[in-house]
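The structures come next, written out as structure tokens.
Laboratory data are not the source of any read-out in this text; all were calculated from the coordinates shown. Since we're looking at a predicted model, the values are computed, not measured. Cβ atoms are built from the backbone, for glycine too; each structure is taken alone.
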Structure I
Amino acid sequence: MKFKTIVGCVVMLSSALAVQAQSPWQQKVKDELPLLGHRNWIVVVDSAYPLQSGAGVETVETGADQLAVIDYVLDSIKNSEHVQPIVHTDAELQYLQESEAPGVDRYRQQLKNRLAGVSADSVLHQTLIDQVNDLGKSFHVLILKTNMTIPYTSVFLQLDCKYWGAESDAKLRARMKAADHAPAASSAH
């Protein structure tokens, strides 16, 4: 009886450890996300995306399905307390045809479902690559390369502050500007 109990415990422990084990790229996201803030980016790209060489640009090969990587990253950001994503996709993606890029129709629909409720826009691919180059001079950009073989499927996640938005900042700046123009307090009694 003791042997069965010990074997059962070993099997349960092995299963628990396997569930907790993460791939290196998932561990990278887990480790870096607390360090990232507004102005940092996480970019999930297809297999032909170029290896960028900017000082702040780091590329990690995931060997994983692109949608699975997007799911993991979006879920990690959602569960963070400090950042939220502003999503930029390649503008070219909406013009690709299934005959040119088999699987693109399904991919577009799956991506649309994943991005529901998230601030997103489409920007020319080269413009986004140029932005990553510029950002890499001052800020950290984490690029997660996937096994995707459909062109123009890069998803650029610009991180923004979750607890302090543009509207709050605009109000703060207006108060600061008003205070600069306020008459100086009189020191005479």
Structure II
Amino acid sequence: MAIGVKIDFTNTYDIADVSEDLKILTFKSQLQNGHAIPLKVEISNEAHELLPNVFNLAFGPINAKGHIDDKAELPHTDYSRVFSTILLSALNYLNNNPEQYLGIDGSDNLRAYYYWRFLQRNFEYLNQFFEIFGLKYYVRITRFGKRQYQNPFDFEDVFVHPDRIVKTNEWPEQMYNYFIFKIK
């Protein structure tokens, strides 16, 4: 994944297919080898069990079973265009559902770091459209369920309330693994 992502809602891929409720869409991304691959963006139907009104937004290539492979590593030719397309779909959904929030899961620490970096790099632009929040190590709990934790698990290392993300040049005191977007 590229760190130098620049979000620009005027530089997105064409949407191939979109559901009426804006919860599912697909588009094709160009890869460095010259091939185009379909990517899917999907918003969950149910709010998160621990966070009312937060719906998970997943994205990635489609596997053989038709599900999103959110751990895939793809060499896109234009990461900025890919993430601009994904976040524009989030913006369109939230414009139609302003009472809801969308959450993006940094499925591992490296992805969470990249997401943090590109949110900081694009803060002024994104801040025009979204309020953005982060949760620390939230992903560890939700991946295994409320009662199934990694052993040993440091419960002091979890913040269960979202922190507002602001522009900073400093590394955050806590590493966020779940990023939440609310329309302004």
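A few comments on the model shown:
- When distance in nm of label points 7 Å out along Cα→Cβ at positions 41 and 161 is computed across structures I, II, the figure 3.1 traces back to II.
- Kirkwood radius over Cα pairs in Å from the coordinates reads 17.0; which among I, II: II
- For relative contact order in percent (Cα under 8 Å, 6 or more apart), the highest value in the series I, II is held by structure I.
- Given 5.3 for distance in nm of label points 7 Å out along Cα→Cβ at positions 81 and 97, calculated: source structure among I, II: I
- Structure (I, II) behind the derived value 12, 41, 33, 13, 0 of P(r) over Cα pairs in 10 Å bins from 0, in percent, for residues 73-168 alone: II
- Origin of the derived value -13000 (helix-only ellipticity at 222 nm (-39500 (n - 2.57) for each DSSP H run of 4 or more, over all residues; to 500); candidates I, II): I
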